[in-house]
1. On Kirkwood radius over Cα pairs in Å, for residues 44-99 alone, which of the structures labelled 1, 2 is highest?
2. Thinking only about relative contact order in percent (Cα under 8 Å, 6 or more apart), which of 1, 2 has the largest value?
3. Just checking, which of 1, 2 has the largest value of mean count of other Cβ atoms within 10 Å over residues 12-19?
4. Match the computed value 3.2 of distance in nm of label points 7 Å out along Cα→Cβ at positions 20 and 92 to one of the structures 1, 2, and report its label.
5. Rank structures 1, 2 by Rg/Rh (Cα atoms, Kirkwood Rh) and report only the one at the top, that is, the highest.
6. So helix-only ellipticity at 222 nm (-39500 (n - 2.57) for each DSSP H run of 4 or more, over all residues; to 500), computed for just one structure, reads -5500; which one of 1, 2 is that?
7. Looking at structures 1, 2, which one was distance in nm of label points 7 Å out along Cα→Cβ at positions 52 and 116 calculated from, given that it came out as 0.2?
8. Ranked by mean count of other Cβ atoms within 10 Å over residues 36-43, which of 1, 2 sits at the highest value?
Structure 1
Amino acid sequence: MTVKEFCQAIDSNPDAKMHWMLPDKSFVPAHYHITEVGKVQKDFVDCGGTVRSTKACVLQVWVANDVDHRLETTKLASIMRIASPLLLSDDLPVEVEYEEGVISQYPIGGMEVTPSGLLFYLGTKHTACLAPEKCKVGDTGCC
């Protein structure tokens, strides 16, 4: 889901509650906070020597002990508008950074409107060899 799609979803559903389903079908607790909205850029060299770059909009989700806290779409839409000059693009993919034992980043894989609000499905990220033709990936491994 891109920033544009995400913002359209939250703008189209004012004052709705948001729910975040993790890949294992469990949920982020309802009293979460979104403590950061940022653009993260990763510049790197792959194992074949090619310089690459990735960018994403990352929403940092944090759970505190104030169990009465609830963030609704109208407030998050306001935060996203404030973050817009930092993001510089509404085509960035949106990821959720969440800590449950370890910090993980999950791409938003989809969303649906439910009777209880917006349900965002969080996907998974995977490592991969980006230059299999150069490092002959196979039984012997990479690089």
Structure 2
Amino acid sequence: MKVDTHSFQLKTKGHTDIIDITPQVSQALESSNLKNGNLTCFIGGSTAGITTIEYEGGLKRDLPELWEKLVPSNRTYHHDATWGDANGYAHLRSSLVGTSFTVPFVGGRMMLGTWQQIVLLDFDNRSRSREVIVQIMGE
């Protein structure tokens, strides 16, 4: 078993910015030269998340609307009183999505569905510079 770790940087807009990171993750897998195993994508920070969607225009509008209904950005959260940064909603959204995603790979190819892409969701209330870590374990 071999472990290979890669990372890449992204600039985000915040406010439920949705970024397809599948190409960068695929590149990390390709450069690892591993053929079979699992890879994990991880975003450091507590106001972003990683998941999968079909990365198309309708869902790119639907997902922010869903998050606004589930965890509204226009109300005050206890976290906001603690830090005064008005991003309590971003922390809650991140905790629901999670900050990592794991996918198996076989023959050097991620076993994603035909219409499935890996996406970074930046929920914060401002633009950010984000680092995504991709750890690949396999043979």
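No value in this document is a laboratory result; all are computed from the given coordinates. All values derive from a computational prediction rather than experimental measurement. Cβ atoms are built from the backbone, for glycine too; each structure is taken alone.
1. Comparing 1, 2, the top value of Kirkwood radius over Cα pairs in Å, for residues 44-99 alone belongs to 1.
2. 2
3. Largest calculated value belongs to 2.
4. Of the structures listed, the value fits 2.
5. Ranking 1, 2 on Rg/Rh (Cα atoms, Kirkwood Rh), first place is 1.
6. Only structure 1 yields this read-out.
7. So the calculation was done on 2.
8. Once mean count of other Cβ atoms within 10 Å over residues 36-43 is tallied for 1, 2, the winner is 2.
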